[in-house]
Structure I
Amino acid sequence: MKTAEFDYFLPPERIAQTPIEPRDAARLLVVDRAAGALAHRHFRDLGDYLEPGDLLVLNESRVIPARIQARKVPSGGRVEILLLTRHDPQTWEALVGGRRALPGTRLRLEGAPQEVLEAEVVAVAPSGGRLIRFSRPVDDLLDQVGEVPLPPYIHTPLYDRDRYQTVYARVSGSVAAPTAGLHFTPALMQSLHARGIRFAQVTLHIGLDTFRPVTEERVEEHIIHREWCSLDSATAEAIAATRLQGRRVVAIGTTAVRVLETAAARALEEGAPAPVVPYSGWTDLFIYPGFRFHAVDTLVTNFHLPRSSLLMLVSAFAGRDLILRAYREAVEQGYRFYSFGDAMLIL
């Protein structure tokens, strides 16, 4: 399967630079897989397509202020650190911008309150990033020394960092938001709950692979960056009950899909009678056309970059031709794309 088959043209002005207000005023392109039909609604209309007993699965990961400014010691050269994954309380895998950040390079963080906070590059990671060991754990200082790392295609400053968080974000660890969830408001969630629609939570801490296009010529040759995820026993039980009742499991975002299908693969491996089993650990599940879904019935997602693993996942769920047709219509109808853009509901 060629990566070029997942390309499409997007005028630059279709890339949303700011979030829409209110959150649920975003447009919603409804894709009916069985009929091959498209409908144009708004996100606040989501409940019109759900039934009592349907289960919405949310990724409750919270974006951390992962972009940190630092200077080399002793030269004073400026360096930008982008934290990716915590390995232990003081060691992180990170991208380090600047010249020749080789092992042994010492860095002094800017903006640290009332103390000198340093870090050392201790190794080159297999991904090409760096392993950095801080002089002490930095989790409690990130709100003071760090900035929220917006995607590279967003050039307008974000003055309210909470707008790059879902309203239900709870577990810190992502360097990018699970953007399909950005459209929910507390009022919308209360309205859905009043209709008998239920919610469950998973966690997947999103890394930079979200923004990277697949560069290999053939899709199958791509290796996706692993991410930490968790699905607990309460969510596993809620999914099992939903299926027994003949209702749908609705994944809110591609990250929720990856957690659910990782847990479903574990259930199959263990011969478990349930659709999914509790799981906590790393996932490198790469979903592209030909994948068989076991846990997800319906998907809410944003519009994704050309040649990205996320576009391939959505194409696996709904079919490449239908998705690319939906994308073409979204472009023609003036939809807003990517992180702060509009949404798609795939039935």
Structure II
Amino acid sequence: MKYIVCEKPGKFSINEKKAPQRFENEALLKVNKVGICGTDIHAFAGNQPFFSYPRILGHELSCTVLEIGENEKKIATGDNVIVMPYISCKNCVACNKGKTNCCTNINVLGVHKDGGMQEKISVPIDILLPAKDLTFNQMAIVEPLSIGAHAIKRANIKPNDFIAVIGCGPIGIGIMKLSQIIGSKVIAIDTNEQRLKFAIEKIGVDFAVKAGNDSVMNVSKITDGNLCSTVFDATGNKLALESGPDYVSHGGTFVLVGLFNGELTYTHPLVHAKEMSLMCSRNATLDDFKYVMSVIHKFPTESFITHDVPFGDMISNFQEWINPDSGVIKATVSF
């Protein structure tokens, strides 16, 4: 079978190998579609934390079961399934608190172990979810939307809250729409006017603000001077992460969803005076996946997936997807 591997930063290759063997309590899956995300882009660029090469990327997966044994989930051969790509140990301090998303021994498909950019993959049954009536496109975006759902749950946002989301990439867009489903008022912040336009026209956010010298003032005007009760960073950009607290109201919360591979600096009097809560949000749980699956019919999937190519064309198109000016929001690879 064919697979694509990231051999080292800046280099992909397409190769062939034997199909994987299915072990007990695993399912052998045919991969139908893989979403491309920021983790894949960072891995290709050589700045993804917790990463080693060579690695088969891909953790946003739409699959069909080829082989499976008896299981409590009643999943059978031929069923379409979504893969929750976070394999936890179930025994550490985090897992014992139900926080399997930040397991101390976590293995993430496409990051710590080989992912789904291959024709077939064998994975534990306990990370599978029956896809029911979801399309292949919807299945492929459940994972990135679940990242947003987990961040929203962490922040405990409420209807009519003013929230700001910094970064109109796939994760940011997901946070925006899922927040709107709850009933929050959403301000999209980005440096890219094309992406801000997408957030307004395709996602339907309430307000769009271009990041820059006047952006805090503009957010203040929108919120009658109060700023935002919750601000999410979905960029992983150092400047954006360090300026995020400027948009947070007194008593508000700043949620770091994007990941920067380095140190961040904050002005203590500013965050202290606001009694601001600073929290991180990592990955997602099975419950987050289930929630997204229950509301995904409210999400504009076909607008969200802006680029799709056959498996054999992935390498030649990947460089374009790195550039936001190409108009890419979510790219997928079809098998």
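Here, each number is a calculation from the coordinates, and none is a lab measurement. As the structure is a prediction and not an experimental result, all values here were calculated from the model. Cβ atoms are built from the backbone, for glycine too; each structure is taken alone.
Have a look at I, II and say which one yields -7500 for helix-only ellipticity at 222 nm (-39500 (n - 2.57) for each DSSP H run of 4 or more, over all residues; to 500), as calculated.
Attributed to the structure labelled II.
If we compute distance in nm of label points 7 Å out along Cα→Cβ at positions 103 and 303 for structures I, II, which one ends up with the highest value?
Largest calculated value belongs to I.
Comparing I, II, where is Kirkwood radius over Cα pairs in Å highest?
That would be structure I.
State the single structure among I, II that was used to calculate distance in nm of label points 7 Å out along Cα→Cβ at positions 7 and 119, giving 2.1.
Matching structure: II.
Quick check on the output: 17 is relative contact order in percent (Cα under 8 Å, 6 or more apart), derived from one of I, II. Which one produced it?
II
With distance in nm of label points 7 Å out along Cα→Cβ at positions 199 and 327 as the yardstick, tell me which of I, II scores highest.
I
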